[in-house]
Structure 1
């Protein structure tokens, strides 16, 4: 039974399975919890914080964070998703998760991860809860070169939220990657 339970994508680790004296079975296991949705085909799949694909295919649900633009196809349920773009998106979402403005961030777009589409454009974009709302984040965590570090970017987002009530400072698109003391508004 422990082997069969270990094969279920929702189960991270089976601690024990034992039969009790009254012919019942006790199971202790650690479970995986979804942290984001990733578009795949006509639906979405869930992943945990370690990039493990969880069972099932789902419709879009706005209460879940979205990681859009992942290049690799989804693995089998219970397997780790290959590719650093998903890891980069999940890492940014993890940094934002405990912020007071987190509910205004719908997800992260990793399509241009490492500049694979356009090396001159932001590699990651936060998607806001507004249609087409974007925040140019810049490079993945730990890959910043001549740009704000994550804590500086978060400080700008906190200031936006504190001053305007919006993480995006009430603009459709902003950039937080360049200047440590202010945002920029592309095209303005």
Structure 2
């Protein structure tokens, strides 16, 4: 029911981030917020309806792709596909419960790697490329993801602790601010 309500709050819209991760079984976390991605301007980014919080995240039009229609409770609902869900969560980890939840999705290998890499190029965000590259290496997923030439480090999980370690041997120059990743 939550996804049906979400799909009529703003147009055009798509269910994304943590909500889509949950829909595809990439996370076992129970969510109390439905994340809606849109290109439309919306005055109110958050609403609570029947005790469920709906959060609207506006993205640039070129980031609004990878959409898939599903039938939920006899209604058509648009979600990001698995690969775009992963890319969106790497782009804005704060809307998916952090990089750990994305790591679970990547570790599952329940996605199309070629499509995932194509979307990585399309979104054109070096942070996404670097986080994805690191996680693919971590889980020993062979890919031809491009390496970003940079001298700067990127937090693997932005918004999390600033403690961790830099490892100059890491190909994607991410600052490992999460234990075990």
> When P(r) over Cα pairs in 10 Å bins from 0, in percent, for residues 27-90 alone is calculated, the result is 23, 58, 15, 3; to which of the structures 1, 2 does this value belong?
Replying inline: 1
> Out of 1, 2, which structure matches 12 when relative contact order in percent (Cα under 8 Å, 6 or more apart) is calculated?
Replying inline: 1
>> Going by distance in nm of label points 7 Å out along Cα→Cβ at positions 3 and 99, which of structures 1, 2 comes out largest?
In response: 1
> Thinking of 1, 2, which structure, once Rg and Dmax of the Cα atoms in Å is computed, gives back 16.4, 52?
Replying inline: 2
>> Matching task: -5500 is the computed value of helix-only ellipticity at 222 nm (-39500 (n - 2.57) for each DSSP H run of 4 or more, over all residues; to 500). Pick the structure from 1, 2.
In response: 1
>> Using distance in nm of label points 7 Å out along Cα→Cβ at positions 19 and 67 for the comparison, can you identify which of 1, 2 gives the largest number?
In response: 1
> Between structures 1, 2, where is distance in nm of label points 7 Å out along Cα→Cβ at positions 59 and 75 highest?
Replying inline: 1
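Quick note: the coordinates plus some simple rules give every number you see, no bench work behind them. None of these values were measured; they are calculated from a predicted model. Cβ atoms are built from the backbone, for glycine too; each structure is taken alone.
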